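All of the numbers you see were taken from the coordinates with simple rules; none came from a lab. Keep in mind that what you see is a predicted model, and the values were worked out from it rather than measured. Cβ atoms are built from the backbone, for glycine too; each structure is taken alone.
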Structure P
Amino acid sequence: MWPATYADRLWQWNLLRDRCRDLPADHTLETINDWWFDAPMTTRTIIWEEHEHWPDPWQLLAQDRHCDLARALGMLYTVMMTEHKDIQDLALAQTDHDNLVLANRGKYILNWAPGQLLNIQSQAVQIRRQIHSAVFNSMLR
C-alpha cells in the first residue's frame, strides 16, 4: 500500500533502500519494482522532452500520483541510491512497450508489471531512446 503522506513515503522509501542493500540483486530489483507499483497512477506528470527538468527523488516522492514515466524514474532513483554492489549500468528507456528501467546492461527490466522482474533477452523490446543513470547523479546529492 502506498503511504498517504510525504513523511510516510519518505520513511518507507528509506526503509526500502536499507532493506534492499543486503538482498541478492534480483530480489532487490523485484522489491523496488513492487514498491513503486503501489504508487497511485495518473496521466503525464513528466515527459521525455523535458528530462533536464525532471524532479529529483524527494520532489518525486512529494507527488501523490505518478505517470508511468515518473514511476520508472522513481525506480531508477531508488536503485541508484541503494548503491547495491551487484547492480550497475542503469538506464531509463522509452520502448515500444513502455517506459522501463534497464539494469546490469539490460539483463533486468523494471516497470514492466508488478511482481515481475524480466530478463530483456526473453522479450522483444525495441528501445526508442534511453538516458543513462549517470545523467541523474547530480540530483542525488
Structure Q
Amino acid sequence: MEPREFVPQIVSEGEHQAIYGLMLVSVKRCPLCKEIMIEPPCKDYYQGPFPRWIECSFESQIKRAGWVIKSGVEAAEEAICATCAASGKAYFLCDLCGEKRSTDEVQVSIGDPPVYLCKQCYKTIPAQEWDDKEEHLREEHRYDFE
C-alpha cells in the first residue's frame, strides 16, 4: 500500500473511555546501528497526541516496537539515534575549540544542520565566552526551523 492511500483508523472507542486512532508516522533507520528511529514528540506539548497512560506512552510504545529515538546529532549529515550518539559512535567538530570529538561529548547542538559545542569546552572555557558563543550561534541559526 502506498502511504498516500493509508486511511487513519479508530482502534478503540468506548462510551467513557478515550478514543485511540492509528495514523502513519515517518521513521528512518539509524545510519550507524540500522535500528528503526523515530523523532521524539515536541517537548513543548508534554507528550503530544500520545496517551499519558504509562503503558501506552510514546516511550512504552517504541520500546515494545524495538525502535529507538532520533537524536539531535548528525554523522555524515544524517541524524543518528540517541543510543549511538550517547555511545560516541560518530564524531563532530566543536565550533568553539575546533577539535574533533566523539558524539558522547556533545554539550550543545544548535541549528539545522546542527553546529556543536563540546563538553570539554563547557568545562574549561570561561562562562562569559561560552555564553557569548552560544548566543551568537542561536542568533545565527534562529531561522533554521521556519
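Between P, Q, which one scores greatest on mean count of other Cβ atoms within 10 Å over residues 4-11?
Largest calculated value belongs to P.
Of the structures labelled P, Q, which one yields -6000 when helix-only ellipticity at 222 nm (-39500 (n - 2.57) for each DSSP H run of 4 or more, over all residues; to 500) is computed from its coordinates?
Matching structure: Q.
If you rank structures P, Q by distance in nm of label points 7 Å out along Cα→Cβ at positions 12 and 132, which sits at the top with the largest value?
Evaluating distance in nm of label points 7 Å out along Cα→Cβ at positions 12 and 132 on every structure, the highest lands on Q.
So if we calculate mean count of other Cβ atoms within 10 Å over residues 20-27 for every structure here (P, Q), which label has the highest result? Intermediate values should be presented prior to the final figure.
Values: P: 14.9; Q: 10.2.
Checked P, Q; max of mean count of other Cβ atoms within 10 Å over residues 20-27 sits with P.
For structures P, Q, which has the highest computed value of mean projected area of the Cα convex hull in nm², for residues 28-99 alone?
Ranking P, Q on mean projected area of the Cα convex hull in nm², for residues 28-99 alone, first place is Q.
Just checking, which of P, Q has the largest value of percent of Cα pairs over 22 Å apart?
Across P, Q, percent of Cα pairs over 22 Å apart peaks for Q.
For relative contact order in percent (Cα under 8 Å, 6 or more apart), which of the structures P, Q scores highest? Before the final figure, lay out the partial values.
Working: P: 24; Q: 12.
Between P, Q, the highest calculated value is found for P.
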